[in-house]
Each structure stands twice: as C-alpha cells, then as structure tokens.
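Some structures are shown below for you to check.
Every number in this text was worked out from the coordinates using simple rules, so none of it is lab data. Values in this document were obtained by computation on a predicted structure and should not be read as measured data. Cβ atoms are built from the backbone, for glycine too; each structure is taken alone.
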Structure 1
Amino acid sequence: AHLNQGNRRSASMIFKLLLKDGILADRETYETFIKYYLRQKNSTEMIKRLWQGVLMTTQPGDVIQPNTVIKLTQYYRKHDALTEAEQVYLDLKMKQQMLTTAYIEQVSWLMAEFADKKQFNSTVSLYLDMVGSGYKPYKEAVDRMLSALQDNNKFDLIQQIMSVTTPVLSDDNKD
C-alpha cells in the first residue's frame, strides 16, 4: 500500500524488516517491489532476493506477471547481468510459466548478447532449449548469434544450431 501511495521510503523500510525477520510476503507484493527496485540504482542484489521471493510464493497454476519478467530481464541485460537474465528464463520454465512473445523477444536478444560476449555454451544451450520447448527465437537475434559464431570459427556449433533451425524460425512471432 505504501508503494502505491507514493511512500516508497516507508514501503522500503517495511520490506527490509520483513526480510530481516524472515517473513514471507505474497507473490504480488514481491512483484510490486521488484518493479520499484528496478528503478533504483545498485539494486541488483535486492532484486535477486525479491525474485527468489516470487519463486517461493508462486504456487502451481499461479501466473507470474509477464510485465514483471520482461522488465526484470531488460534490467539484467542493461546491467550486463546476462547469467541472471538466463536464470529468470530457467526459473520460469521450472515454474511451468507460459512465455509471451514479448518475453521470447527478450530471451532471443539475451541469446545474441551471450554470443557477442563469446559465451557460446550459454548462447547455444539457450537457443536449443527455446526451440526444444516450442518457442521461436527472433530471426534477427539468431542471425546476430550465427554471425558471432561464424566470426569466432564455431562452425560445429553453427551446424548444431542449423540442424534444428529451419523448421522453427519465424519473422512474425505472435501470441
């Protein structure tokens, strides 16, 4: 309620007390605080803790708000925390969440960013996992990934990707 009324200082203090005392809030509260801390400087560690709260309080059948995971992934990408962004994807899969087209776009660009940083194991495993789960990575992101692999002579990985690529790529991902 304090956050919704613009009293962020009180809300932040209350939340820190909840954490200190080991009290669990509900999923919606954690999501609200994530959105707040995404706008603050140097919040990565707090955001990680809040995300764990979301995961701990998400029951089968609950839906984690797509807007929350999109903003969280964008935040991690912007702050060069690619491993954390990848973990969000893995957590969503573990919680059997349906991934939206807008979120798949974020994960596609994450995959390309891993390739740009020469973290090829992450880029290929993320790609293969997305395709294996029935999702269609964005063609532009796949092209960027393939270009980075080619520039680094990773032709074996390109071959592995191409063996599953043709039937799944789409220029027009739609929900």
Structure 2
Amino acid sequence: IFFRLVPCFRMADIAYLPHTWVYWKTNWKKAERTIARCHEVNTPRGFWDCFWNHHPSTLENKEYIHIFKEGIMPMWEDTANAKGGEIKVTCLPGPESEELWQAVARAIVCDRSRLYQQFSKDITGFSMVRHSGPVGNDIIKLWLRSGDHTLDAKLFVEKILYATGYQVVKMTYVPHK
C-alpha cells in the first residue's frame, strides 16, 4: 500500500538507524488514558515491519499510535517534551491521511536534508490519533523538545504536504507549557 515498495534505505547502505525508535499505543476511555509500549526498533527493516503492523487503519476512536525516540514517553509531562510543543496537522480521515502519516514517518526516519538536520535533534517523536464519528478527523503530531525550531519544523511538514499533494484542514503549533 502507498509507498510500501519504495524503501527509504537500501538495506546494504545502513544496518542501524541513527536513533532507536519505540512504538507506543494510547487509548482514551471515559477520560482515562492507558499507554502501552509495543516495540523497540533500531534497524530500517525493524522500523518498517512495526510500521506496517501498527497501521492507522487499525486504530479505534481516540486511539493513538506514537513513534518516539528511546527514553522519551509520548506525554508532554516527560522532561524531554515539557518545554517543547507539537506541530499538529488536522486531516480528513481516510487513505489520504494514512498516506500522509507514512510520508511523515519516512521523512523523519529517512530524511537527511539540510532543513531536517537543522532541527532533527529537537524531534522527540510523532503521533497519529483517529477521531471517529460523523465529524471525525485524523491528527498527526510532530513532537518537539523546545520551541526553538518551530519555523523549521513547520517548513519541514509543509515540504511533506507539498510532496504528497495533501490539502490540510489545519496546521498549528501547540506549546506544552
């Protein structure tokens, strides 16, 4: 599906990713949050195997999938996130938002452009949540350690949006403080 057949790395080029990534799931039921650590990956193959096993199409209402750097939890209270914020992209639900989610993952894990290098250390993780219902939407979040590189992060997300041709409903920066 989507870019599944187009790898971002040739397996012979890189054995390990620059960061270990941890997959998390969060559920909200009756105003109560449960967070579960699912997998930890540090190779391109492991990353994409987990990615396809945790596809957004499997998400229930108000269920999140998070992919964060090792040692950082997907919550604003984590010390790595507390002084930062998130670029929040609100999307219409469906295959297009799932394709955008894949493009965001590919860009964060694979991009080595100058723009990305300027703020890549500021990225703590990224998330997607599905809100079902008649006026539901999908939300993709890029979590940042600080607000220092917000403009670069927004430009990076806009670059992804432009490349996919996706029309966003809304994009904002939300500080965690």
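When distance in nm of label points 7 Å out along Cα→Cβ at positions 86 and 150 is compared over structures 1, 2, which one is greatest? Intermediate results must be reported in sequence, preceding the final value.
On the way: 1: 2.4; 2: 1.6.
For this comparison of distance in nm of label points 7 Å out along Cα→Cβ at positions 86 and 150, the top structure is 1.
Tell me which structure, out of 1, 2, gives 3.7 once distance in nm of label points 7 Å out along Cα→Cβ at positions 54 and 158 is calculated.
Value 3.7 for distance in nm of label points 7 Å out along Cα→Cβ at positions 54 and 158 corresponds to 1 out of 1, 2.
In addition: For Rg/Rh (Cα atoms, Kirkwood Rh), find whichever of 1, 2 sits highest and give me its label.
Details: 1: 1.03; 2: 0.93.
Biggest value here belongs to 1.
Right, next: Suppose helix-only ellipticity at 222 nm (-39500 (n - 2.57) for each DSSP H run of 4 or more, over all residues; to 500) works out to -21000; of 1, 2, which structure was it derived from?
Details: 1: -21000; 2: -8000.
Computed on structure 1.
Identify which of structures 1, 2 gives the largest calculated value of relative contact order in percent (Cα under 8 Å, 6 or more apart). It would help to have the intermediate numbers written out before the result.
Values: 1: 15; 2: 26.
The maximum falls on structure 2.
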